[in-house]
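> Got some structures for you, see below.
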Structure I
């Protein structure tokens, strides 16, 4: 890693896809082992404004607790959890073979003994292929759709949205739900083409039951699970280039068939589809990223969350449209500090007139101002301010919160 650590480095930690982010290299017979990861922790101060109207269902702004307390503090990881990854690579019978297994321990816990939270296990996959015909991946890794949205988000090195009134959470949200849908960590079988003069494409199937409970809260919780009738299908195409003005453009999509309970004993199915497009352009010390997504039945923040309205009158699901995106600009000043500003929004449309009568979310917005300073080759100091606003379909329902964080992230 160079001294001006770029956001792509954090992306490499997530995807284990970049040799440039090699960590501790150990030759082991036919294999080469790469031990890599990060440790990060932040002190975050949150100030929640008084809720206007009713708390927004699906809003990401922190709300005051039951006692009306507005100011809270926490020590926690940011968007990235602490990370320990193991990647082994070898070449056998003219095939490049690799495996990756990673663990994500906690740096904080609100339990009495500090041992309540269990670690995450986000990666366990194998790849095989050759630069002449491409690569096949099998196992659990970052989702294909929306992956570039999170990997190019500057809050990947910091906190973003999601700092809460409860200390010791596993991670924050960064720009998830305020500019893009979380790609999540999914079982998948995917094929990636060779790099053809900067162009590369990926297509894959994903674990079919990647989803959340949903709808308008009309049913008992036991009857609101969503089930998927086929594998999810996700894909991405990306073109990258170098030069005085370097960058990349990408587009991705996802499609799922979803079945759930509309009413007691009544089920219905629908197709959830989403696509996105984004670009990052870098010239000298300046970088600009723009991203947009548009979906039908996919919901907001998490895939399928609030994606449809259970219409008990018709016995059908009425899908909700959603869209959003973010724009961010960064600049590296002579000290090596990267300064950045970003705005992101995620919109959710109601499905019908009845759907807008409650506290359903209309949009989540986030403003971020951040400074990311490379104290050493591997250690970054981070300061961020985030303002998060949630507005309901009923415009009088609003939540707002301010978040200030200081911390550090170490890559190895």
Structure II
């Protein structure tokens, strides 16, 4: 599907490079001449937004590391030093801290778009799997970054989450010792997490390259979910989608800027602005908002080991979606029953996020358990059964016909 490059270098240095390393023609074929379905909507711009978020996090992270001291006695004060004494340190720190939330917001929209339009279906299974690997690495990087600022919630969040590994049979204690570097969360833990937090974004960048490479083999999915029938269904990626993506990134940057400049601490936990103290336990320990749905699943199970297992399965099941969904039709536009269950699942995920931020007691615990049960029912029952019993709407004959003819009448699905 990747476009044939018609790139012809005009300068002598470019011709010299092209004969030895044809990277210019590769870039031209991948990001200029690449044939892209003509009907992609703005939900597809979140791929470009995510690349912007990743580069923002890497650049601001490198700058922050220049002034950060990874030691339990100095970490918290070094963050305050960045905020108060480093030129524009407050801006870099707020961009980085809020950038993590923007990154997860964009990736959740990207994932739900894929679920709605069936972008995980054959032949794009590997694209989806690589995307889920990126998501896992993002969760790891976010957790490590949350810990290294060494506030109250950082320390106690690290204590709670790392203790979960101790529940794993046979190897749990060994994993716990490896993570801690000692007998509790302390300076060796902080150093380990700082090192990993610095490393993981570069791993994410590498997997993103594989993700884009895998995407360029079958090409983009599209809102209709049907394959490209010919050149009449596509346009060049540049300038059409580069302009569209650029506009979307600018709008996203304005939204991002509202948090950075007007409410930079709105998405943070107040207890994390207090230096870590192992003698005082916060009344309610919670992770950042983007990890709350899985935290709710963890707490909904009364047994510690089963809770860890449920949380692990809740994440792992996302890798299996291409095979759990048995329908041959991709887009929810033509799947009336699936569309309804998709919105129910989205509401369920929001409820889990809300419950994860509340105490595990009373009505919150009951609602959390019901939402957790529906989460697993959606993947293991509803998705496989819908593909067998649902009658899809007629599919359009081609992308061009669906664009030019709003009636979208064509052959039955």
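> Figure out for me which of the structures I, II the number 18 belongs to, where relative contact order in percent (Cα under 8 Å, 6 or more apart) was derived from the coordinates.
Going through each structure in turn, the value belongs to I.
> When helix-only ellipticity at 222 nm (-39500 (n - 2.57) for each DSSP H run of 4 or more, over all residues; to 500) is computed for each of I, II, which one produces -20000? Spell out each step's value before the answer.
Values: I: -1000; II: -20000.
Label of the originating structure: II.
> If Cα Rg over 2.2 N^0.38 Å is calculated from each of I, II, which structure is the one that comes out at 0.99?
That value comes from structure I.
> For FRET efficiency 1/(1 + (r/R0)^6) of positions 112 and 344 (r between Cβ atoms, R0 = 35 Å, to 0.05), find whichever of I, II sits highest and give me its label.
Top value of FRET efficiency 1/(1 + (r/R0)^6) of positions 112 and 344 (r between Cβ atoms, R0 = 35 Å, to 0.05), among I, II, belongs to structure II.
> If we compute FRET efficiency 1/(1 + (r/R0)^6) of positions 168 and 296 (r between Cβ atoms, R0 = 35 Å, to 0.05) for structures I, II, which one ends up with the highest value?
On the way: I: 0.40; II: 0.95.
Largest calculated value belongs to II.
> Moving on. Of structures I, II, which gives 5.9 when distance in nm of label points 7 Å out along Cα→Cβ at positions 24 and 264 is computed from the coordinates?
Derived from the structure labelled I.
Just so you know, all these numbers are worked out from the coordinates, no wet-lab data involved. This is a predicted model, so every value here is computed, not measured. Cβ atoms are built from the backbone, for glycine too; each structure is taken alone.
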